[in-house]
Structure I
Amino acid sequence: MTDWLSRPEPVGTTRWAFPPPSAWPEGDLIAIGGDLEPGTLITAYSAGIFPMVVETPESVLAWWSPDPHGILPLDNLHVTRSLRQSAKRYEVRVDTCFGDVIRRCADPSRDKAWITEEFVNAYTKLHQLRWAHSVEVFDREGQLAGGLYGVRINGLFAGESMFHAQRDASKVALMALVRLMRETGMTLLDVQWHTEHLGALGATEVGRRQYLALLADALDK
């Protein structure tokens, strides 16, 4: 919990200039190239942009801002009775094994795996600087059962990925994240793209203009 509450360390500036929203092209892809240095990442998230590779003949670093953009309103998380029962089987911790969580999320055997070693190293560095955080779920035997990680900037948490090795463990991590965000006055949980799975948990979509307005408010927290 200490890292979550601690002020992050300065990351400096970036040598790259992201285009302003008025110059963004139609579609979700904003730019290609750049790097994953801490200053670049925090500049991007603060502008409503996040990195993910795009497959051309080879993997290329690309920067995205979905339109519409997936978010999970903190008062809209769907928690079923069975999920509440599942949560009783687990212990939730924060920032105790970030490296284990991101590597489980990066498992190349997962469907649509995209988290490369470059991403693992970049976000681990962000975690060391207290910008990236993990929520971890452990079973009664002390085994890591699931978790998630993402980037926090003031009132924004930009969720990057989650995994589960046991039933409902990633959902329990999401429950804990929402509770933690509400307790610490945060307002915007960014889930990037809306999916059927996230929709069942309460995620929704907003247009890009509305998302950027919500982001500005969250960054002001």
Structure II
Amino acid sequence: MAFAAIMGWMIRHLIWDVDGTLVDTYPAMTRAFTHALAEFGHIADGSQISAWLHVSLEHCAASLSNQFGLSIEELMERFASAYRQIPPADQTPFPGVREVCAYIVESGGLNLIVTHRARASLLALLEAHALAPLFADCVANDDGFPRKPDPAGFMAIMARNHIEPSQTLGIGDREIDVQAAHAAGLRACLFGEPSTQTSADFVISDYAQLMDLLHKEKPAAQNLP
């Protein structure tokens, strides 16, 4: 879709997904699943694991469990143990993320997070890369909201931060992120390779493109009463 402001809309706030959007965690998760499977005596294709992770962690675990005839609970226990051994500092934010977040804050907006990741794990990632001060609030797995594409987490974080859907863009790397944003009344940006079926309002492959979008919508925001 062309990067053009829609009448009455502007982007002041961003609601971020984390894994595969804010931070490049999939390589570490792939390593953890590979290690877990090795403990069961199995070898898996890393590229296939990564592809399943791009759907969701649960989808990946279920697919591997089915492929190798493993208990999903035991597989996830081994995965979690292996993943905890990978330092957050080794899982880096995508290039341009910090600049986009800083721009939003400097422009008077809020960076918010809705993630399936546990809060302690999320904070460890943010703090390892000095990103925590750029985020005003987050909804994590611990908060008990239904998982995306249910919009409950989006609705809750917008309500408690008093922000309007028309001023907010949801950004994620999966179609469930797009669906959750749309269900909450937001426009949605898909980061990464677009699916032929995506309903995202914008598709970007790097964060320079998102910065360009923010700059192009800024004049529209300034002209609004």
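Where a number appears in this text, it was derived from the coordinates with a stated rule and is not lab data. Small disclaimer: the values here were computed from a predicted structure and weren't measured. Cβ atoms are built from the backbone, for glycine too; each structure is taken alone.
Name the one structure among I, II that mean count of other Cβ atoms within 10 Å over residues 52-59 of 10.6 was derived from. Label of the source structure: I.
Tell me which of I, II gives 2.0 when you compute distance in nm of label points 7 Å out along Cα→Cβ at positions 36 and 172. Derived from II, not from the others.
Given a value of 0.98 for Cα Rg over 2.2 N^0.38 Å, point me to the structure among I, II it was derived from. Computed on structure I. Sorting I, II by distance in nm of label points 7 Å out along Cα→Cβ at positions 20 and 44 from high to low puts I first, with the largest value. Where does the value -14000 come from, among I, II, when helix-only ellipticity at 222 nm (-39500 (n - 2.57) for each DSSP H run of 4 or more, over all residues; to 500) is the thing being computed? Comparing all candidates, it corresponds to II. When FRET efficiency 1/(1 + (r/R0)^6) of positions 68 and 188 (r between Cβ atoms, R0 = 25 Å, to 0.05) is calculated for each of structures I, II, structure I gives the greatest result.
Using Cα Rg over 2.2 N^0.38 Å, for residues 92-139 alone, single out the structure from I, II with the greatest value. Could the numbers behind the result be given before it?
Numbers: I: 1.15; II: 1.10.
If we compare Cα Rg over 2.2 N^0.38 Å, for residues 92-139 alone over I, II, the biggest value is for I.
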